Structure 1
Amino acid sequence: MRGQRRNLPLMRLEACEIFVVGTPPPGWGGRYFTLVRLTTDTGIHGWGEVYAASVGPAAMRAVIQDVFARHMQGENPEQIEMMFRRAYSAGFTQRPDLTVMGAFSGLEIACWDILGKARGRPVHALLGGKVNDRLRSYSYIYPGPGDRTPDFWADADAHARQAARMVQQGFTALKFDPAGPYTIRGGHQPSLADIGRSVAIATAIRQAVGDRADLLFGTHGQFTPSGAIRLARALEPLRPLWFEEPVPPDDVPAMAQVARATSIPVATGERLTTRWEFAPILRAGAAGVLQPAIGRAGGIWEVRKIAAAAEIYGVQIAPHLYCGPVEWAASVQLGAVIPNLLMIETIGTGGDFHRQLIGNDSLRWQDGFIQVPDAPGLGIEIDMDVITAHPYRGDDLHLQMQQDPPDPRGGQPFGGGAPRDDDQC
């Protein structure tokens, strides 16, 4: 009857479980996924995913447990803003903390999953409703059948072959990052060999796909402003859609300098957390695309705020994904409600292991787009048998950076995200 509503019982967050799931070879998405499951006193559970990679899995478990016990346990899961303020302000800080906010992000995603399930509604319905029924999808160009790593990462012909296959599948945007190593050394000048390899691979891909797909060029924040500008100008004739993290992500003036010097839109955000780290990027006109990782940037509600701020500045959103399927599902739910969405990242067409965890039909990828599900919550359920069969028992970081200095001869292309001894495709 009009005016009536179903009375839902008041819920309290009661328990938190943490699962560190090891990824089988080739390990796309990182060495492991950090998943959380929250349960309420009414028996409803929700899944979240933590994308915070600065400490090892044992330390991260402790942080997640502390954030839950200190700021969330016993609370109504509807109180997302209040729980965020507690975590953000913890220890008299009131500033972005990558590890704490990463922990909170995963727990916050689980709260939204609970709220959707409690109401029998998808998360997007609780965030303002869909403006996008399907979401444009992009992926890294991963090695294809017969390709072997590490040779693939420097092979222009192999990139072109796999790019053509992906466009045949339906992709309209392809990401690659051949410029050099993912190094702790900070900003440096690209070598002529790095520039030459980058142009060769980008040219081969452009020739293979024509105008059927956008090229997304990544660098992982490794260059000085002048070095990034040199590389951008060499790439400009190939018309990439974006130039991702050309300089270290916390150097906003440098990023703005690069943005002013190139016609390629700058993209950034996968390593930033909360609106307070994204706001200076917007104010400085330093990027045309923001790439928040929902499992790191503060959760679904915080990234919704980042997207709204970006809309004011004419900046589009392309949520980042280099982890597991729960953050992917959160990206889909949030992407459905964002009017300034450009696209979202996927692991291939969904990732073989990702789909083992959530089932093949939970998130449907078709002809380059993801169909937004209308099932309650995030629209997925985790297969506990798969989790049990793939525990991660190591102590490595989710991603690890090269410590050696860059080689001026250019012999160290980026290794695809998670190099491993058994990484053979």
Structure 2
Amino acid sequence: MTTPAEARRTTLAASIGNTVETYDYAVYGFLSAVLAKVFFPAASTGAGLLSSFAVFGSAFLARPAGALVFGPIADRHGRRPALVASLLLMAGGSTLIGLLPATGTIGVAAPILLVLLRFAQGLAGGGEFTTAIIYVAEFAPPHRRGALSSRVQVGSLAGFLLGAVVVLSLSAALTPAQMLGWGWRVPFLLAFPIGGIGLYLRSRFGETPEFLDARARPSASDRSADRQWSSVLLLVGVSVLHIVGIYMVYTYVQSYLIQLRLSPVTATAVIALALLAGIFLVLAGGRAADRRGRPKVLLASSLTVLVVSYPLFAALASAPPLWLIVVCTVALSAGPAFYSGVAPITYVQLVPVRRRGSLVGISYNVTVGILGGSAVFICQALVELTGDRRSPAYLLLAAAAASALAAFALTRRAARTPAASPSALPLTAESGL
């Protein structure tokens, strides 16, 4: 049986890889205006920003392919090899972006290489987050699986926060010309030492008890995996708000605030405050999942996002004073953050141990590939096409509605399923997960 100390250490080892992953995404998002000038200097401001967001989205298109690679590795050879390989690829790609020559030096080859490196990072991302939450859930005591799995999401928000702090510090210390010349490289290069720490931690731990137990047993129960399509659809539905909410409020909104005429330093500081609040809300969501049951908490939080998102975007669009911008931004991020503390353990609990790496990885990452990178692009495109600064709210509303329907279906399934089979993690807190 896993001791509490072992559970804490394995949670840290799993989470730090997600810190590297989202740190890179955050840095790219926060530097999108600078990167547009570095790699798309001939474009207008709006077109350059859209091009930069399109490159941001290219990493997400690679995630399903990454899941096809790393998911089977996690199921056949173990969770740990998949976690080590994905972290190596993620940290290496970020480091190479930091060394990439600008368009002014090597011409069109620069944006092409940027897309290829972002694609490599997307492959790594396809195995990182889902394998990490599986790893933690399979180590965690049954009554704390929601709380400990939520810490993997905390690792993700910590990456966003670290990216915000690094970009904020550089923006404050350097002139715009220095940021454009070389300062933008520093945040990407910092992924190398962070990744080294993660690799050291992951190398010290073995396989999860559930994976070893499943591998030791006969595989006669694999036929049950063929009837997992309804669970896969529910997993996709639950993930919609998780994905759209996190990438909108912690990546796009920074650019949105700059378009409201906040300076990049001030806009990044506002997002950093929202991230600090979000970390505590993610942890609260994980604890609520253990105490109240996943489906009910998912439904309540998605309905809350559905109700409050448009008024908050409308308030921001009116360009209010700074204190109100801070309040609205923190409030806008609160619902998705709380929701993301519950979603990870829900993914794991829906799928049997033997197919967990593949089914969770592919289902989640196909959804990320479609919605994750496109969310920031769609939000900016809505503003460009309509001229309405409230228009990004529509995407968040649609995501909340889709996930509310999935959560409602989960509550009905949980009511019909008093106990889960040994091959799958149960649906409610009362039944042990």
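Coordinate-derived values only; no laboratory data. All figures in this text were calculated on a predicted structure; none of them were measured in a lab. Cβ atoms are built from the backbone, for glycine too; each structure is taken alone.
With distance in nm of label points 7 Å out along Cα→Cβ at positions 370 and 402 derived from the coordinates and found to be 0.6, which of 1, 2 does the value describe? This value belongs to structure 2.
Here the criterion is Kirkwood radius over Cα pairs in Å, for residues 138-289 alone, and among 1, 2 the highest value is seen for 2.
Name the one structure among 1, 2 that distance in nm of label points 7 Å out along Cα→Cβ at positions 122 and 154 of 4.5 was derived from. Traced to structure 1. In this comparison of 1, 2, the computed figure 20.8, 74 for Rg and Dmax of the Cα atoms in Å is attributed to 1. Taking helix-only ellipticity at 222 nm (-39500 (n - 2.57) for each DSSP H run of 4 or more, over all residues; to 500) from the coordinates of each of 1, 2, which one would give -11000? Corresponding structure: 1.
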